[in-house]
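The data blocks that follow each hold one structure.
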Structure 1
Amino acid sequence: MKTDIEIAQSCELKPIAEVASSLGLSEDEIVPYGRHIAKVPLSVMGRLADVPPGRLVLVTAMSPTPMGEGKTTTTIGLGQALWRLGRRAVMAIREPSLGPCMGVKGGAAGGGYSQVLPMEDINLHFTGDLHAVTSAHNLLAAVTDNHLHHRLAPQLNPRHVVWKRVMDMNDRCLRSIILGLEDRGLNGVMREDGFEITAASEIMAVLCLSKDLREVKERIENIIVGYDYLKKPVFARDIGGAGAMAALLKHAINPNLVQSVEGVPVFVHGGPFANIAHGCNSLVATNLALRLADYVVTEAGFGVDLGAEKFFHIKCRTGGLTPSAAVMVVTVRAYRLHGMENIRKHLDTLDRFGVPSVISVNRFASDKEGDLEELAGRCRDLGAEVVVTDFRESGGEGGLELAQKVVDLCSRQAAFRMLYDLSMPLADKVRTVAREVYGASGVEFTPQAENDLVAIENMGYGNLPVCIAKTQSSLTDNPKIPGFPKEPFTIKVSSARVLSGAGFVVVYTGRILAMPGLPRVPAALAIDVDENGTISGLF
């Protein structure tokens, strides 16, 4: 069996102008980055403003195993299958982070004969969007510390600076650091700080939730970098730099266009994680895709409890999107870890949002036919529509039945709804998600969390949606509890922070970390490049 990178390197890619043409985009409407990658300027949306949007299909999953269950592979494969059925389809996915790529999960460009190309470029530096986000974020950090060093007004309290630095790599040693050491203050004000991964950056969220560059700048200006000695917020607009940050994001705001193994157009843009951020590709890429295609297949990170919930409550609410259907990916290995009750709960959650769904039992090469059929049968016993798919080995051909079921679901009238109103108190929004999505019996707020939520509401941000940072490995806040607990459980909230630029409140549960660490044997140890520039070991 060929590896992902061997398959990718054996494919003959279409010129990107040809891929764009299949969507009705002229050569003047794309900015090529080499022969097989292009950015599509947002100005194209002006021409498409009156075009009615296509159908939006979300690919989500049951609670995953550490290696992932193939959501991106299913997303790409389903788009290819829809294309084979004669449907004009586009996929819209997130950009890979170097953290997972060099860590444990590998890249995020799909797999086998259902992946996006050029695979190596997309998984590594691509068009530099994540580097632009990193640079813009760290510029604000530098300006903040410079403001503190020169004791400029408004005067920041060094103990209450909340704007950390970021980098696009897992590095646990940088979670907590001390700045400004030595040289009697010439190196800045000595204080505690730390790094988060770029995928958790508020700048990443801003980029992914803004409709244009003007909104990017406005959202940046509204970011809270810290608090003064009276605990009043100090914003980015108070210390400056928003214009320069927006300038760094000038090209990053434009969606990236590439192709799948079968030559189907794919937008790859934006990359927030779903366990510590909102987990969806950019609004601009999704909206552009919806004007260019009849069906747009997108994904949200991890399981229904994380990515799908945030896709609905944050991305759809912000962008006014209405999903027509959802595909829930289920695998034999995840079923063995989490059980049928986990699958049942995630189906129940999709139903609560009013989104019609179908289960895709994603086949892995090591799966036995009997195990796949047993799992599919048990899922049907729950009343779900179920299809066994083989997107990795068979490409779009491996999911034609699923594609037809998706078309049928999209022909129905969806009754999409939110589970909470923005007028509800923040704590009640958290309780609603915990109860309706996780199946928890209640929520325990630490004194710190209670104080944080009260302070956020007092600042006038109580009407924002919540983005709950929680482990992807469990419906609870404890990654060591798989499946669906038989005994009642509560969600423990440790703290909260308002991302006033992004437009949501991050609520931290359990021991969730915004800077992951590398595993004992990182994937990076297997990656290499020869003297001809041919990369190996990337997956």
Structure 2
Amino acid sequence: MKKQMSMLLAASMLLTTATAGMTGVDARASEGLIGVCMQNMSSSINELQSAALKEKFEAQGYEVQVVSADDSVSTQTQQIQNFILMGAKMLVILPCEIETLEDSLLEATDAGIKVVISGGTGTISEDAYDAVSCDDEYMIGMYVASITKTWVEQNLDQEGDWDVAFLSSTISADAKSRCAGEAQIIGPYLKNEDGEYVNLVGEVVEEADKIENPVYCEMIAERVEDLASSTTEMDISGDNRSVVAGVLTDNPKVRVLIGYNSLVSTAGSQYIMDTYPEDEQQEFAFFSAGVMGDEYEYLIGSVADGAGTESVFRGACQFGGGDAAATLANLADAVMNGEAGVNYGKKNPNSIGLFYPIDAELNNGVASLVCFDTPSHIEDYTYEEVLAQEGLMTYWDSENGYNENMEEATVMDMGGAPAAETAEGAVYTYESEGPMGAETLRFILAEDGSCQFSLPGNAMIVDVYAGTYVMDGQTVMITGLTNVDETSEYKVPGLWSFIDSATGDCTITIDEAAGTFTPVG
């Protein structure tokens, strides 16, 4: 009993000290406690994720405590230690520097605490967490490049006297990856993050088989003699108006700014609107990744008079698809209440969505903010091609305002579109409700009888499966779907009832006019 009292006293003293140290953890013993450790609360995504986790778990009777590390690794480490002492059932962490947290996370999992991470896991042991809601940061950056290329080629003069600036971050490996992807806008040939030549689905190829980079923009590349000299470090959680002001002071010809995250695009855009005369404002364009919460207002304001926040934020790549906050909350719920390997995977890649403000001239007189989920490989689209995409989602338009179900946006009525053609073959899609929510399944049917099955932009799985097919009218018999990645643990697509989990066989019917398929069985 004395030993127990001593341990309790020591724990009490530690908690009191930690609280006095402003780590932000409410020092109360709690049954059913879930600790949410945010890197900071400056980003709207962090606010949204915190709210989604509270809504999900407080309804189940858990106490949810959200703390902010304010970008301090030592503070976040102490917060995790405090939650361990308090006997938390689960930790949900958006890490400052994941490698630094490894020992504390291993201590948590050893104590039986479930750990869910939002973001990358770097090189830490898989024993340190149960699941991660992760992002392909390099791919996110590539799509930012794609959006930038589209806008620049349609709106700027190739012979014009303007320049470009990159607002990047080196604060973490993930940040470096995203910025490396954005920098591919100046690379003529498609490469992966390791600098290897790849094809459109990411397979490494020999130099002799290299392909043109679809996000390469000659108009940008010819204005970047040296990437380092065109790059400025930004604050990933700060206002960044002073950073943008410094860039434009150093080089007054800069008009295109490619940023690490949407905070710099919204703050920088506001600086432009506050500083430059109206006739010069429209020369500017910001592009970045993130686009959560209030940031939609800036995208709307770039095309709408009298709506949104007046802005020159021209486009964004959103990680997490339409609702990254709910994606994280759903994953955490699956970890708490589901069966590992069945209800969730160790690594759960987030989907990616592209957001374009569409001006009225290109949209039958209606200014709109639209989005569509991307495929699992790099493509680039012009605005007209965006408007032609089946499955395009409207988040806002000047006639109707916001879509009330914005996070599950309705499909624009485009009057039906034929099956899209790619270099690999005809594409057919199917909308379904999957383990982590709404998902888009896709088959590519090649003329040589081969096919591919994938979930482009899905929040849980991005594996690509290859097989063969035989067509009888509109009925397609698929045989032997197997993972193209021989090292993957998912050899055969086993999460969908219409696909035989042992053989990879299935049957579908296709609608060539609509570019869709329907499972049989």
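None of the figures in this text is laboratory data; all of them are computed from the coordinates on show. Note that the structure is a prediction, hence the values are computed from the model and not measured. Cβ atoms are built from the backbone, for glycine too; each structure is taken alone.
Given structures 1, 2, which gives the highest value for FRET efficiency 1/(1 + (r/R0)^6) of positions 151 and 431 (r between Cβ atoms, R0 = 35 Å, to 0.05)? Don't skip to the answer; put the middle values down first.
Numbers: 1: 0.25; 2: 0.75.
Largest value of FRET efficiency 1/(1 + (r/R0)^6) of positions 151 and 431 (r between Cβ atoms, R0 = 35 Å, to 0.05): 2.
Assign the value 22.5, 70, calculated as Rg and Dmax of the Cα atoms in Å, to the correct structure from 1, 2. It would help to have the intermediate numbers written out before the result.
Values: 1: 22.5, 70; 2: 24.0, 82.
Going through each structure in turn, the value belongs to 1.
If you rank structures 1, 2 by relative contact order in percent (Cα under 8 Å, 6 or more apart), which sits at the top with the largest value? Don't skip to the end; give the middle numbers.
Details: 1: 22; 2: 10.
Greatest value across 1, 2: structure 1.
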